[in-house]
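Below you'll find a set of structures to go through.
What follows is calculated from the coordinates using simple rules that are stated; it is not laboratory data. Source: prediction; values computed, not measured. Cβ atoms are built from the backbone, for glycine too; each structure is taken alone.
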Structure I
Amino acid sequence: MRKHTCDVVVVGAGLSGLTAARLLHKHDLDVAVVEASDRVGGRAYTLENAEMGMISDQGATRCGPAMSTLWQLIKDVGVKVWQQKPTQMVYVTEDSVSRFTPTSLPTWNPLVRLDHYNIFSTMDRLANQVPPEEPWEAPSAQEWDSCTMKDFFDRTVWFKSVRRITDAFVSMLACAEPEEVSMLWFLWLMGQTGGGRFATLVNSNPPQYRVSGGMQQLYKILVEQLGDRVTLNCPVTKVENVEDGVLVTGDGATWEAKAVVLAVPPPCYSKISLSPALPEAFHHFTMGHAYKCTLYYKTNFWGNGDYPDCLAVNAFDDTVPGNKYPALTALITGRKAIEASQTSKEQRKDSICKCLAKAFSSEEAMQPLDYVEMNWNEEEYIGGGFSAYYPPGVLTRYKTLGRYNSTSRVFLAGAESATQGYGFLEGAVWAGKRAAEQVRSTE
């Protein structure tokens, strides 16, 4: 058993853990980062295909000035970015295909437009009533936490066409179905992620950017700054308070430190013996279900420079500057992801191709040059995608939001512990920064 000593151990080498480690290292603290898997990045993963001359981000992808904490980190480390073009939306149903832009809806029916505006403006209004740090203190917290988003939509949405959009909105944001998530939790989530502006399409989306060479480039720079302080392939199994510090036990090694930053996805909480134990609420996090699938084509048959989104499978143009071939990436979330997991890879590809062929009226969609996919629920040390949600009753019963309120020397990071940008890269950076500040305040 190898023995190490340091000031702080960071468990998890995703963006939150690396952010915390970077800040602590900058303040001259001796940091050790311990990662269970064979790579850094957590829920960000850049796949490189040298033979095809292509790269694709199979995890977290986009960034921009609206994600202020993440954007500042990108500027600080000097990673290069390129701007994603504005989107054109394509909504596919069993019997129709509708195209629309960020300033117009796919119908001229005034009642449908009113229904659409009403549901998203109502959700935004209610979300503004949920305190970001203590959502259980919202005026109607008990009522909202006793029902699901399905219950809310059942009594609020009038038209089936609008209901399809609201259900897709929940599935895209929570990677779960409306009947699974607490209404209070989802309203709180909307408040952390910009509300319903994306779905209402009243205003153009804020500028979005991608990291040149893939999101993994950001992680590579962070690891380079930390040098040999990052250990891979070492699952942590135990964290315990000892005299004058904390003892962290991993696979074949131990670390004695003054403090620990725990920056792992919720499914990993149960893999680590913690003393004192985490609050009960932490065991009620439920990870969503998500596939990310990329298809490469000989030509850009979907438009001359347009970047379409196909809401049927939430597909978007994933053509990367420098790549040899244009690409479309499809996100399959919630129930559809569970159903997809029960089919073969070839069947999943065929299903997506048929949807794209219908959306863009092109048989070329049926003939991709290559197809790659990532099932985030199969990742051992991730356990799902893209983030975790709370079912009804948890927030008001336990009154905690991913915070380890104990007298121990364990501090929480990770996107699910954030109260800003929850579940996204923005939340990961925000939580890592907060954890580093908490550690420093105890010195």
Structure II
Amino acid sequence: MPLQLTKLKLDRELPVPLARQLYVQMHQQIMQGQVVYAERLPASRDLANTLNLSRGVVVDCYEMLRIDGLVVGLGKRGTQVCYQQAAPVLAKRRRRALDLSARGNNIAQARHYEQASLLRLTPGLPDLSLFPHQQWLSLSREAWQQTQGIYQREGGLKELKLSLRNFLVQYRGIQIEDLSCLLITTCSQGALSLLANLLTDAGELAVLEQPGWTGAEGALRQAGLHLHHIPLDTEGALVPQGIRAKLAVLTPNAQYPTGAVMSMQRREAWLQYSQAHAVWLIEDDYAAEYSYQQHPTPSLLTHPNAEQVIHIGTMSKLMLPDLRLGWMVVPKCIAASVCASINTLGLQPAYSLQQQLALFIHYGYLGEHLARTRAIYNERRRLCTEYLQQHGADLLNIIPSVSGMNSLVQIKHSMDFAKLNTALKLAGFGCMLYKMRCPDTDKPDIYLVLGHALVGESSLELTLSQLLTVLRHLSGTQAT
């Protein structure tokens, strides 16, 4: 089939060379089989006259096609197409279905809630305007120069491990004697996913708090685990009865989303359950540094009976959400295996980034930042609580909290969950909604998680006023 000249449309107004325009269209005809193998193209002079072009434009076009391996020059005999399409698959032959493996489907389908980071009152996000960007960036070149030529370090850079060890002692009371037990990872989500695959087999049971962080649920589902959700009471997550789980994910120092601190008696009960049934306890201490108690409760890992406790943490909420740098503290008996798995799967952050964080901690910048933001977030929490109590007490119950970057409120009036979620997003709010069933009621109540850390004092009242307006509109109530 010869070249279809009528389909060649060149536009001299475009900022694209005419030879390039001609090449793209002829390339398309050849690849689609409209110009078949061994077909001779028009002589360059003839095609130039037909399209009202200079001969050099056509020569350049043919040369680009020749470089692509689509045509070959035959001297005086002209230019011939040398590209031959593969023979089509016979219609009678069934096409083989291409799909993921069962494990791949588990990973792909284990999606979790995606936060819209630019929306107001989004929980778990720090106020980036408070971060010492200048000090952080000043360490970038120094860190990069110090890590040139480093290809792999077992479990992370030693410099960062030493800095983190001091950090964990100061802020979480965790004593790490053997640095091999402290491993650097990309984030809490990645750490949970890795541990779920290393410590369990598909089909086994894992325990999660209800309500809880949806990211943890996705990390466990991708490993093929069956999930058992446990409710909360005033002392924290209830210990399962009659259930033989393989691991449990807990947030004892600041339960998400309630912010409640697990009592010492309940911690003892969980550790006894872990020892009696050989259950791994994964302690996700995502914001221990933002405890507003005078004497914060120490980490679960500090208990003498914490042989099967794994502690994970991240810098995303303390510093920058996109930092993608965290850690885990694991028992000595599995440290080498977990470390090898991190290296095998390539789950370590860039070494220059690890060194930059090590310097940031070493020079005291992180400590100064935490002291400042803890005071500011605590004040915003207080202002948020006072405003809602004063202007929204008829609509909301404010749940007291002594830790975290979020505030939890219970909606008193009956509302449609889906409509409320849509209305909040349309109004520019990133609050998260949860349904929680109270012991004395059959119908679950709707709770709202407000990220008070993200809203500055100057705009807090306006933001909360607009939030109450949305809630009143859906509930049909008027301001009192």
Structure III
Amino acid sequence: MKVFVYSLLLLFCLHPDILQAQEKEKKTVLVLYSFGQSYPATAQWDKGIREVFNSQQDFEITINTEHLDLSKYNDAGYIKEVSDLLNYKYADKPPDLIITVFEPAFEFILNHRNSLFPDVPIVLGGIERSSSTDLDFDKNTRVVFQGQNEFKKTVELALSQHPKTQNVIIIAGSGHLEQSWYNSAKPTFQLYYDKLNFSHLIGLPLNELINEVEKLPGKSIVFYFPVLEDKDGGNYVAVDALSSISEVSSAPIYSFWEIFIGHGIVGGYLKSFPMQAQITAKVGLNVLSGESPEMVNPVQNEATERIFDYRQLKRWSISDSELPEGSEIRFIEYTYWEDHWKQIVLIIAAFVILLIIIGYLIAQKRILRLSQVELIQTKRKYKTVADYTSDWEYWQHPDGSMAWISPSCEQVCGYSSELISGNPDLIPHMIRQGDKRIWENHNCKDNKRVIRKGIRFRILTKQGEV
């Protein structure tokens, strides 16, 4: 046994790859975000990227993130400081893969890759094709383009929902990213320039945008592109700016990204940032697995979802039956009846049953009362007749006690009805000795021996008369 153990130890020492084969290969991915960490788009992209890398089984991947915040700071001094910081952090141990998110980060890395990461493969995510038409990518770069089809689809959808539209208002910020998205959609809007009146509110400060949308003319619709920066240098969070605009807008607002649903847009064919992030991360995973990142077949992300906000549909009187087939409606607000109809029906049914039971009991009580009145009246009539009859009448309980004796018994036997009621055995004592058997046979408790006919017998009265 010891020889076997020593042999195994010697084998592991001579061949350490046997132990290492059980360990996953370690990889480091650096994700460069264009915006700050607090931006909703950043959070959605980060979630999508991590879902892909954390679910794969081939590598042990460490994800490092850098939030360049280029929507707020983009002067030369700031760019140099960011470059120096990245060089300080990653010069000695560069990542195995770099992923950039949106154009500002993509432009930064292309301008500084030779000094920072000359040999590291790069995947550019969330890129508009119009932003990269004049750029030459090296063989170590892979691009994941956003699709452009959603612009025309959403515009046509909005016009179909509002067929009387005469005015189209475009809202966008003045930053490079907002402008790249806005420029990508321009060819779509130009198709309608001869049919509709277009107003372009580009780069206006938020307070001016709010003033403009408050007084929009009738028969207008709005298309919202992100507002991250205005012409005066002001910075915003795009979803917050949209919420402020939608709150006072006199026209329905449409957009092209899922992140804006729930913040004031009606809906549309919307791009999903988490979905784009997952597609980008899968491309990066292929690169880590050895696939060449050459710019031969750039990935085109055309996936869109038909998503609408129930509250905005109601606000602008849009029927959900008019939406495209397969549309997803979010934030549905049910009426109290729609949300609790089962409980309400059960309560009503129980109440109806209770009313029926109460009605039945009331009816039975009324019938009982009428029966009691009738019985009392009948009893009075019978008592009147019985009390004044000259015959001796009595009712006897099964136990032999007297229920009632007519007062006329005193005329017959000389004993009062009260005396006989208190002493039922007095009756047999009044019967003459020779007639007692007749009485006993008549009064026998054995049903088989009861004689069911009248009898005649003699008694001795109180005065001793027969």
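Quick check on the output: 0.20 is FRET efficiency 1/(1 + (r/R0)^6) of positions 120 and 256 (r between Cβ atoms, R0 = 25 Å, to 0.05), derived from one of I, II, III. Which one produced it?
Working: I: 0.00; II: 0.80; III: 0.20.
Structure III accounts for this read-out.
Say we calculate relative contact order in percent (Cα under 8 Å, 6 or more apart) for every structure; which of I, II, III gives the highest result?
Working: I: 26; II: 17; III: 12.
Greatest value across I, II, III: structure I.
A value of -14000 was computed for helix-only ellipticity at 222 nm (-39500 (n - 2.57) for each DSSP H run of 4 or more, over all residues; to 500); which of I, II, III is the source structure?
Details: I: -9500; II: -12000; III: -14000.
Source structure: III.
Rank structures I, II, III by Rg/Rh (Cα atoms, Kirkwood Rh) and report only the one at the top, that is, the highest.
Numbers: I: 0.97; II: 1.14; III: 1.61.
Looking at the calculated values, the largest one is III.
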